[in-house]
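Rule-based calculations on the coordinates, nothing more; no lab input. Every value quoted in this text rests on a predicted model; they were computed, and no experiment measured them. Cβ atoms are built from the backbone, for glycine too; each structure is taken alone.
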Structure P
Amino acid sequence: MRLFLPLLLAVTLLSSCKSEPEILDDINEISLEIQVVRFDSVFASSGPDDLAKLKSDYGMFFPERYPDSIWTSRMRDTIQIEINEQVAKVFPDFEQETEQLELLFKHLTHYFSEFNIPAVYTATEYVDYRNPILALPEILVISLDTYLGADHYFYQGIPGYMAGQLHRDKIPVDVAVAYVKTYVAPPSEPTLLAHMIYHGKLLYALDMLLPLIEDNLKIGYTPEDLAWSKENEQYIWRYFIEKELLFSTNSKLLTQFIKPAPFSKFYLEIDNESPGRIGAFIGWRMVRSYMNSNDVPLRLMLQKPAQEIYRNSKYKPVK
């Protein structure tokens, strides 16, 4: 199999053919406004004498199982102080993100009528980049120290493909994914196809919930990664078919094609050219094809079995 990418041509075609995204009138008309509590700033400006009031006002951030000495020590901790300074530097305000979250919540309310607008807090958590979002029915906590920019010195030692996701443009995407997962049925079979469709559902939901966000941000690609994936889609699909991978239950395939990675593992010369999660990308394209061919509400699609979506998607990569 030979994969190739006339990059400039692909980027030109993508740019010229892309239409401006629109927000549905029904969604625009939803009246919604959120208040974001900058707990990170509150904590940064507080000292040990303020602890009692902090615990009274923001009890959720102070579990009773921890003694006060933990919090007073943290207030004086030089690492925490440095985190506070860097977060304040990158996020002097949160206005852009607040607008993005309001629009996201409007979409969630539109598509999932029982969705309740949560109270939103920003915080810091010692750069816990694997858990940047806590999304509960009533509370949303965003750890800002995991969105300081891919090149930030806090992230030295973190693999580049993961550090590349640690920037502020990913905040609405990560919040949306956290909530969408509560509405998507997990894979019911251990096949590669089931996992491809599961992640395809998540990504398609982002199409609906975040129409103003670029596709590459949704999947965590660079624009060049996305262009490569589209240009080589037919060859990737042919590889999956010829190798009979779709219905394989080999768990190693999830590492090769689904989980975050610096590149996908075809074990061919083109591996280093490919982005990771290429199976999720193909699943996304398949779900898009299914929704273009079937009149199915978003919520119902999210519960459909993978094989039903596969059979009725009419998916065929364009040559």
Structure Q
Amino acid sequence: MSRASEQSNLWLPQHWPTWTGLGFFYACARLLTWPEKRRLARAIAWFVFHVVRLRRHIVLTNLRLCFPEKSAAETHALALAHYDALAFGLFETTSGWWEPLDQLPPHRIIGAEYLERALAAQHGVVLLTAHFTTLEICGCYLTAQLPVGCLYREPNNPVAALPMRRHRERVASIAVHFDDLKGLIRALRAGHAIWYAPDQGKRSPGSEILPFFGVPAITNTATSKIAKMTGAAVVPYFARREPDGSYTLSIHPPLENFPTEDISADAIRINRLIEDNIRLAPEQYFWVHKRFKARGPGYPEAY
């Protein structure tokens, strides 16, 4: 199908609800203040959590498994806070698409020198992170200051994919599809820094069942292999929304003694690093993902 045909198909009636939703968020991005977006997000989160209950069972299951020390009331409160973070993440994402950078909330980048030094070595950088609700807006901040590319997966809805694709092509130094391993290797060998989040594991020849918050989970072990194949530095990066509404982006020193000959131990080390940063703002992690699904024979069905 030609690009013109694909574009015309986006206006078919089945896509009108998505266009309406994008129009709503565009209007919010252009017309509402950030405190107003915050209040509206809280109202949407309360409604979805209590009335629609979209993926609520998944979120609660993940939280019970990962934080067994929490009471039922604490788990419930954390789940609601997560929906709040998810809803506000939609406003952050679309504001990042359509608002100038100087109209976004304040932010700070800590440790930029670690990425700059790694890039100067010209061996490529795996910018190791995980899926948080602040992913998109903090990507705007990061790419405005540092040359960072990304791995991406487009949403199934082609209308929603359109502004996302245009935004990433505008701000990222290079964009590589998450299934394009050869493209990722080429980009790293060319010296790019690539945003890389291995925390949403799926069954593949290179995956293993390893602990995540002490719970067996399908775990991506490719980080070690990619680093070994390319000589790229693995630089941890995590971002979070602060209570005052600002954002902190933290870039850490490159992982030492990585990779090793034990890819399982390397993957467990990455899981623990991700866990440590989730604990700093647990409501902001992407708990709607079925992190403990399809583990295979011998493991109970988590959901």
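Annotations for the structure displayed:
- In this comparison of P, Q, the computed figure 0.30 for FRET efficiency 1/(1 + (r/R0)^6) of positions 220 and 244 (r between Cβ atoms, R0 = 30 Å, to 0.05) is attributed to Q.
- Label whose coordinates, when distance in nm of label points 7 Å out along Cα→Cβ at positions 204 and 236 is calculated, return 2.2 (choices P, Q): Q
- Structure responsible for 14.8, with mean count of other Cβ atoms within 10 Å over residues 124-131 calculated and labels P, Q on offer: P
- Highest-scoring entry among P, Q, by relative contact order in percent (Cα under 8 Å, 6 or more apart), is Q.
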